[in-house]
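I've put the structures underneath this note.
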Structure I
Amino acid sequence: MASASKTSEKNETDETNLPRLIGINHVALEVGDIDAALDFYGKIFRFTLRGRGNGQAFIDMGDQFLALMQTAAPHQDRGRHFGLVVDDRAGVRQRAQAAGATMVDGPFLDFLDPWGNRIEVVAYADIQFSKAPQVLRAMQFDGDKNAKAKQQLADKNMAP
């Protein structure tokens, strides 16, 4: 477990009282136009719109969501990115290119959306990230993992 201080030093804060990070509720992406962003991401991924408001939209991912926030200030992520987990990664590269994404060179499936957000796409079966069984059921997704991901979970005493 990572510590906020070196174990050899006396820490005035009792680390057992620090809030533990549990997960991510949502990630917010800045986009230039909400409708254009929904159209762009809709050409790459199947999703349900959780809701929308003035200058914002929320894409449902079971017990998490992706927030799209409209802003006029352009940016471009370089190393900063986040990983979207999908059930089937096979056609993502082709769909992203066809939608107008800029593909990022490297060993992973990363792209920049038209607003400069860097997205890495990973397959649920390949990683240790896991949804709770009731969330998988509601999403109508079996949630199978490959042997490597199962071993990673087992190594942490988190095997299903």
Structure II
Amino acid sequence: MSQGASQRGAAAVGHLNELSPIEASAVLYLRLWCEGPDAQAKINSDFRIGLGVERGDDAYAALSRLTQLIAQNGRRPLMRHALECQCIGADESCFATMIASAAENDHEDSMLLASVMVKATVASVAACLAFQVASALKCMTRSSEAMARSSSEPAPILH
């Protein structure tokens, strides 16, 4: 594989602010997970806060398995941008779109995107894990949106 082909997944294809909350979360958690054990503990903490301990641990385990599966069975090395970078790379976009498709119960698109990222023998496993991660992110996104709405409503005037 040429160096150009191995770097292909890093090509900037958009910006984080152009993504839905679920897609942006998927990209940021992918980046964080790749940062190592301390960052992975932060992800687990986020999931526990957003979903409760048991469901949070399950969501973290699904994200970990999915990310490991992609890293170990990728069609080529997974490329990502730095955690603070506002650009999104092609691989990150594919990952985010796979998760977003799963969140919308679009099994075909999620499976298709999984097959773009990993070997065919594990694509169905990746798609299944994407559905688990998507479910968690969807729940966390709804919770944070509800909190944002309630905090932006004016407090009732008592006098």
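Thinking of I, II, which structure, once FRET efficiency 1/(1 + (r/R0)^6) of positions 17 and 81 (r between Cβ atoms, R0 = 35 Å, to 0.05) is computed, gives back 1.00? The structure behind it is II.
Tell me which structure, out of I, II, gives 9, 31, 32, 20, 8, 1 once P(r) over Cα pairs in 10 Å bins from 0, in percent is calculated. Could you put the intermediate results ahead of the total?
Values: I: 9, 31, 32, 20, 8, 1; II: 11, 38, 35, 10, 4, 2, 0, 0.
For P(r) over Cα pairs in 10 Å bins from 0, in percent, the value 9, 31, 32, 20, 8, 1 is produced by structure I.
Which structure, out of I, II, was helix-only ellipticity at 222 nm (-39500 (n - 2.57) for each DSSP H run of 4 or more, over all residues; to 500) derived from, given a value of -23000? Source structure: II.
Which of the displayed structures (I, II) returns the greatest value of relative contact order in percent (Cα under 8 Å, 6 or more apart) on calculation?
Numbers: I: 17; II: 29.
The maximum falls on structure II.
Coordinate-derived values only; no laboratory data. Keep in mind it's a predicted model, so treat the numbers as computed, not measured. Cβ atoms are built from the backbone, for glycine too; each structure is taken alone.
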